[in-house]
Structure formats: structure tokens, C-alpha cells
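Bear in mind these aren't lab numbers, they're just calculated from the coordinates by the rules spelled out. Everything numeric in this text was worked out from a predicted model, so none of it was measured.
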Structure 1
Amino acid sequence: MANAALLMEWGMPRQGREHKALEVFFASMAQWEGWKAAGKIESFEVFGTLTGNYESRSGFLIARGTSAQITALQESEEFRQALVKVITIGNDVRLTNLETGDAMASRMQRYATTLKTLGV
């Protein structure tokens, strides 16, 4: 069961690379589907922003899996090569590791324990 996630954000493509960005985007979606089919992640979902600063955040993806799956994916050469392609084409590419599911429940329990210990 998913207890971790990876948030990948990106801005608009670098000027002059717009057509290549479309090619890389669709190839990346196929790659994420392949990782899901291979059991390297549990799921992923892609989002396009409707408001805000499109230049710096035009879309993002959230991939879910176990902590071991997310870590193994990020450490794989296949993922690192795909990331380099995205960085080369797009602006403001960011990765953020996230907790979800049971990991969030444990996190909040630690927080509550800490507050109690500190008398806050």
C-alpha cells in the first residue's frame, strides 16, 4: 500500500524547444505507464494548472508507491536519464518526496507525542 509519493512539477518549455517538449511529455507519460505496469510504482496522475504562474508551474505529476518503490525509482538510471531530458527541455523542474497513507498517520502521531513531551 502506498505510503510515499513523488511530486514532479514543471514550468513552460524552454524557448525554442516547445515542439520537442511535447514529444518528451508524451514519451514520459508512456514511461510512467511502463513503470506502473512493471510494479515500480502503484499509480500516477498528471495535472495541468488552471491558475497561477504558468511560466513556473504549468503542470505536475504525483506518483504513488511504497517508500521502497519511490526510492528505488529515483535511484534508477532509467529515471535519472528521463529526468535529464525533462530538465533539458523544461523550466522550473522540481522533485519533492512526500509521505501519504500510513506514513502520514505515523507522522502525526510523532508530532502529537512531541507536543506532549514539550508540554505545548
Structure 2
Amino acid sequence: MTQQHHMIDYVEFTVLDLAAAKRFYGAAFDWDFQDYGPTYAGIKRPGGGEVGGLSQGPKVDRGGPLVVLYSADLESTIIAVQDAGGQLVKQPFTFPGGRRFHFLDPSGNELAVWSEK
């Protein structure tokens, strides 16, 4: 993949427990990881490279930029997030262009998932 000038290139999440975060994101979204030691794992990009990372830290600060993921099937993603241990904090709602929900991962990071349907 070629990097693009002034485009978001990498998103890094602080997590309280690296192993638990990898289990959660692997179960909820089928993400794979590249370990770089006991406190950091890269989030693999399908086809090569990485899109971000999980960095173990002592605390998670909420209220920063909101990471929004896409889903082709919002209802199945809600089930996957909950089954993996995520907590819904905003139930699915309609907005111009689709629907979305917000959730907390096991470390307390808030993310959203949207779908056109």
C-alpha cells in the first residue's frame, strides 16, 4: 500500500490488557495482529501492512476522536461485539446515509460502527 499525503495512516488504541484486547477485536471483527513485544501489537491490514496498533497502557482516556468502522450487516456486528464482551453505549440509530451504533471495548475505548442499510 502507498501512503497518501495528509491522509490518516494509522490508528493506535491504548488498552489496559493487550491479550484481552486482541481476543475482543479478533472475535468481534476478525482482526489479526503482529506482536511487537509484551505491550504492543499491530493491527494487520488485509493484503499486507498495518492499519493501526494496540498499545498497553496504565489508563484509557475517553473523549478523543471517534473511530468509526463500516459493517455490511449492522445487526450481526452488534451481536459479534456483544458476544466478544463489548458494551453498547448508543443503540443503533438512523442518520443521513445509514445507521450506526457506539460501543466500548473491554478497556473503555469508544468506537462506532455504521452501515448503509
Structure 3
Amino acid sequence: MTYRVAVTSDDGEYVNQHFGKASHFLIFEIDDNNEYEYLGAVNNNPICGSDRKNKSANSVSLISDVSILITRNVGIKPTQILIENGIKPYLTSAAIETALEEVMAMEKKNKEK
């Protein structure tokens, strides 16, 4: 089963941004062979410090086609919105490659249960 993952990173190497401060999301697709492909970036207006209503929901809508968000940190309300939209948050500050491998291993283990 192929699925998509969004990553918050400002350098393209490490998961180093908070969900609310991410200027963009890097999108990856993972296939049945646990191989991943970078699909591109989705621009975002950072929500931390913003006075916009539904600011978290707006950011989540940009990544509505992913099933996992890999991020350094995310607040309680955005976490609820992510989960309500079928997106599992995964918190780490690892290299993106390492984080993707961890997520693939976690998903494989969940399928085996």
C-alpha cells in the first residue's frame, strides 16, 4: 500500500521545524517495497504567532493527502486536527532519511499486528 508523508524541514536534510513554524512541507511517497520518493514541497503560511482563525486547519488542509506528518514538534490543538483528518504525527529531530526509515518500520510493525 502506497502512502504519503509530509516532513517539516528548512534545510531538506533534518526534521528541524515545528509544525506551526513550517514555511513549507516536504512530501514523500512510500511504496510497498519500503522505497520512498521525494515528490516536492507544498508552501505554507506559518501559523505560530498568527491571529488567523482556523490557522491549524488551514495548514492541515494543505497536506490532506498524507497519512503521516514527521515534525520536530506540534501543539495539542494542531495534533487533534491532524488526527481528525487521518494524519498521524510523528515527532523526531533526526535526519529526514532516518525519520522516513523509522516511520516505514513503524508502519510495517503496525500492519503485522
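Points worth noting:
- Source structure (of 1, 2, 3) for Rg and Dmax of the Cα atoms in Å, for residues 42-89 alone, computed value 13.4, 34: 2
- Answer label among 1, 2, 3 for the case where helix-only ellipticity at 222 nm (-39500 (n - 2.57) for each DSSP H run of 4 or more, over all residues; to 500), calculated from the coordinates, equals -5500: 2
- Given 23, 15, 12 for semi-axes √(5λ) of the Cα gyration tensor in Å, calculated: source structure among 1, 2, 3: 3
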